[in-house]
Structure 1
């Protein structure tokens, strides 16, 4: 029987190979940085979500060392048993203060990952009677939001990507007791930004929550790095905000910021918060330094540099059938189409010492395989010029 089961799995893996869909890991050596050793080859990476270059910043690294000396290596238990340290409490207080211009009577809750945070939100906010709730989800939302919606046991309605008019019709027709509109802020594979002002207006009109997953906006968007809410100058008690701390903040984890009543409900009912070991206190301690850098002159300077790099990469000459998506964020995708073609393009770049991820279904819709270029403030103009020249040379080859 076990041999038969293994054979069935092997056949499915072979099917992935035939479709150019098999995923493979590569081993990196050294700190997260633009230049990194990958499987023994030194390459210039455009794969990381370390948008502000804080992952290897000396001040953040030193804060992590200090945190380990103060709190040790691990938390030892869940937050509600004995794992909630002073470092966690200080981080939550600082995050709430940081987001206070955009959320009323705000508290913050720290999670070990954005995935865990989204599972908590979707399953807890649909309430004790999920059959009386409806989730309205953007068609291109992240997998963690999709999975959270499935686990919630609430009805789920998918609205076309960014289509405010279609969502309005759905909300107006709904008689659900609890309505929850769910959206990424910056869509991770396209780089575009959700129409949050219009979504918030609809939510307030129809008595719905607006859950914003700002994984790729926190630290990057807004004058002070407060993300999409600052970018659009939004403030409402209807907003439930999720930001990750392993991208622009350079470390790991996530947080939810919302009205204090929402946070208290999560503490009481969010299973992926209650039943998991708290993140290492040393990480929380280091994140206090990350937040200071994001909010201060360092963050301002790096966001400006990131914008200049993004502008430098625009207006590429592309082969017939390729598309450079319009994105005002650090995510700059090039849609190529077929799985085989995008893998070939990625391999061509890697042979020249440039590492760019080839993204295929099911992460993106079939037929829209792409090179997902991500820029970091740690990149230089020379780095981006090298990538741009390599892409332009590929145009000639094609």
Structure 2
């Protein structure tokens, strides 16, 4: 008997012996007079056993069947041994038709020693920042190297997942697997993003070398820019570099979720290649994630800016790796162990020593730009030999060009 029930037995003894009346007994036990009468009747019939709650020792009406618990334990140990309670609960409902609550699954997994509660460390203090008001106002972007395919593909031990999440809505706006987080992969990512969504107003990212020059001497020199900074400046995108991972915590938390859930989803769908994973991301996982975790923004406005036709035609140039070179005396240009010979006729006048911009585009082609014009050139099979005589300039026509007889130059008056 509990302490409460022992006290009731003592009070009922006083009541039965006539030491107190029913009203005093009800006040001592904290129950109504009617309940005192019922307890007294049961006590006289069954003794102290009648004061014990009738449901004590019986199985609850909501207790999970032991056979179902055993079935759940067998399924989880066989297929979902490294799943958390929430994801295991979802897969049991989705794939096995077992509908149990998340906390029930958690209790079963803890009892079966499949899941162990993690001890949370005391977090550092960081001031909370309110979400942006509108969709497209700020993206948080990052890349995550991880064994996403868990060794199923021996050629891809570790891949890089590039992902952006909208700050206002919490939606994954775009995600794609790539070999690395280099300039080319990031350029491809944002080119596809802009064509699909438009130009975002700002991007929040870390200080990885692709995005920011981190040399100490570059702190006060704002002219030093990475290829990515140059491209985003051309598109009028505001870049914000975070000083700590917590500053861009939304995308950091996203990768924590993806490294748990996405890895297991790829395993369940037997996906082990980057093209298959990208299709699965786009068609299945991202729509599911956004439908579950997205929030309603304070404003319904879409702050993505449309891509004008003029900018659209410039995207191959904007998302290219650009390097400055000089025109040699023989009007050749050396770039990455390749020699380019400028043709005799050009859309503009080119002098020896002029600075040109070499554009390595994502399709593998190289274009030579000078003062806003693209020069005509062809590659040489080997390094050119020094010539004794060289042309002074290249222009829009041949240098030995002579005006025709009806040219205004020939129509002059002699005195």
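Any read-out appearing in this document is the output of simple, stated calculations on the displayed coordinates, not a laboratory observation. Quick caveat, the model's predicted, so the values are computed rather than measured. Cβ atoms are built from the backbone, for glycine too; each structure is taken alone.
One of 1, 2 was used to compute FRET efficiency 1/(1 + (r/R0)^6) of positions 87 and 143 (r between Cβ atoms, R0 = 25 Å, to 0.05), and the answer was 0.55. Which one was it? Label of the originating structure: 2.
The value 47 for percent of Cα pairs over 42 Å apart was derived from one model only; which of 1, 2 is it? Structure of origin is 2.
In this comparison of 1, 2, the computed figure -13000 for helix-only ellipticity at 222 nm (-39500 (n - 2.57) for each DSSP H run of 4 or more, over all residues; to 500) is attributed to 1.
In this comparison of 1, 2, the computed figure 6.9 for distance in nm of label points 7 Å out along Cα→Cβ at positions 15 and 303 is attributed to 2. Hey, relative contact order in percent (Cα under 8 Å, 6 or more apart) derived from one of 1, 2 reads 12; which structure? It was calculated from structure 2. For which of 1, 2 does mean count of other Cβ atoms within 10 Å over residues 279-286, calculated from the coordinates, equal 26.1? The value was obtained from structure 1. Figure out for me which of the structures 1, 2 the number 8.9 belongs to, where distance in nm of label points 7 Å out along Cα→Cβ at positions 31 and 367 was derived from the coordinates. Corresponding structure: 2.
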